[in-house]
Structure 1
């Protein structure tokens, strides 16, 4: 049918899937394959293989990023995504024109209001136990709405070990806790990559095949909602299933 995009849909994570920071590169960094600008100078790059794969994916599929990055951090990504985007761990759905899906935003606004006090309590808990400034932490905020809480180590990833259990106690059962390497996050239940993908899928799906790609265990739910799943070798998912 004329005017109908029949290409398959690819819902894909970004960090450690399509690109990674320089310290994780398996080959020398090339500025020609710069993938995302970081405000702290720790930019992300694609390997030669990732660049070839990404170019092919953009030519053959409707590629929709599904990322924990805020909309501001996503805007610093160099990959030319032209369609819909999911950001902030599912907290935001952006149209191809850059506008926010109003129904999803209303849903997230309600959940954010309920989670605000506990998100602030998580931030206070880290601040109180971070006298040596080993950790950096922040609440991801979109349009004035707190979406989720993130903690990273400024050095050894093991520095997160001491704070993880106390934060889990503060969060209780109202949050999804996720740990992957140097990233520890707490997201209110109801806000997730899966729920955002399902919401957007109702609008886009039609008869299109859908592929899901990601590296993290928190990517698995949205990947499992697709026709087929793809994972990078050596990823958290790959390790968890015992292949590496």
Structure 2
């Protein structure tokens, strides 16, 4: 029975993603983001369970990608589409640009499945990181419509630029370190994670002290993660 445990957890990822899409279409980005977070938890623990139980399978690998396509490809694209419509108070061609995230996510996941170079790290931005950044942005704009981020989202530039940049990062060849821990991780990788952890802690303190919404922690963390990887790639660290 143990070989079915990781696949069952992976299926919970898909279920959370589908429910999130329903909430997104109902105009509830807050609940949609909560379901995205739940999907990301399932996405983490299915791999953890597979490693702990030594229950790897080709079925599980394909199922994981299909689930990620819904939870971290379609869901963030729909959320950002709705966010753009809400902030701009109507339909515009700009609102459709975020759907490119779903396309890039599909390409990213397909590439990951056949690329043997991405065993201990990533080439390109992982789809969960892109999705959670988008989800936290939509959540924050929904709970604080008077914020500067909501003002930016109401313009014709910010959301299309974010959508295109995230899409390009996902299909790029930029190396990005993984947050999953392994016993044989090199010290330089541990140092990168430690530096990110300190920045996350600083973000949490700022959010608490300034009494900002908790979703900013997710938004800041993933923004810093992307920027740090771009710096590492530029400096070839």
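Every number in this text was worked out from the coordinates using simple rules, so none of it is lab data. As the structure is a prediction and not an experimental result, all values here were calculated from the model. Cβ atoms are built from the backbone, for glycine too; each structure is taken alone.
Using mean count of other Cβ atoms within 10 Å over residues 110-117, single out the structure from 1, 2 with the greatest value.
On the way: 1: 15.6; 2: 11.9.
Ranking 1, 2 on mean count of other Cβ atoms within 10 Å over residues 110-117, first place is 1.
Looking at structures 1, 2, which one was mean projected area of the Cα convex hull in nm² calculated from, given that it came out as 13.0?
On the way: 1: 13.9; 2: 13.0.
Only structure 2 yields this read-out.
From 1, 2, which structure was helix-only ellipticity at 222 nm (-39500 (n - 2.57) for each DSSP H run of 4 or more, over all residues; to 500) = -24000 calculated on? The partial results should precede the final answer.
Values: 1: -9500; 2: -24000.
Answer by label: 2.
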TODO: Kindly point out which one of 1, 2 the value 60 was derived from, the read-out being percent of Cα pairs over 17 Å apart, for residues 22-149 alone.
DONE: 2
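One of 1, 2 was used to compute distance in nm of label points 7 Å out along Cα→Cβ at positions 62 and 198, and the answer was 4.6. Which one was it? Intermediate values should be presented prior to the final figure.
Working: 1: 2.0; 2: 4.6.
Computing distance in nm of label points 7 Å out along Cα→Cβ at positions 62 and 198 on every structure in 1, 2 gives 4.6 only for 2.
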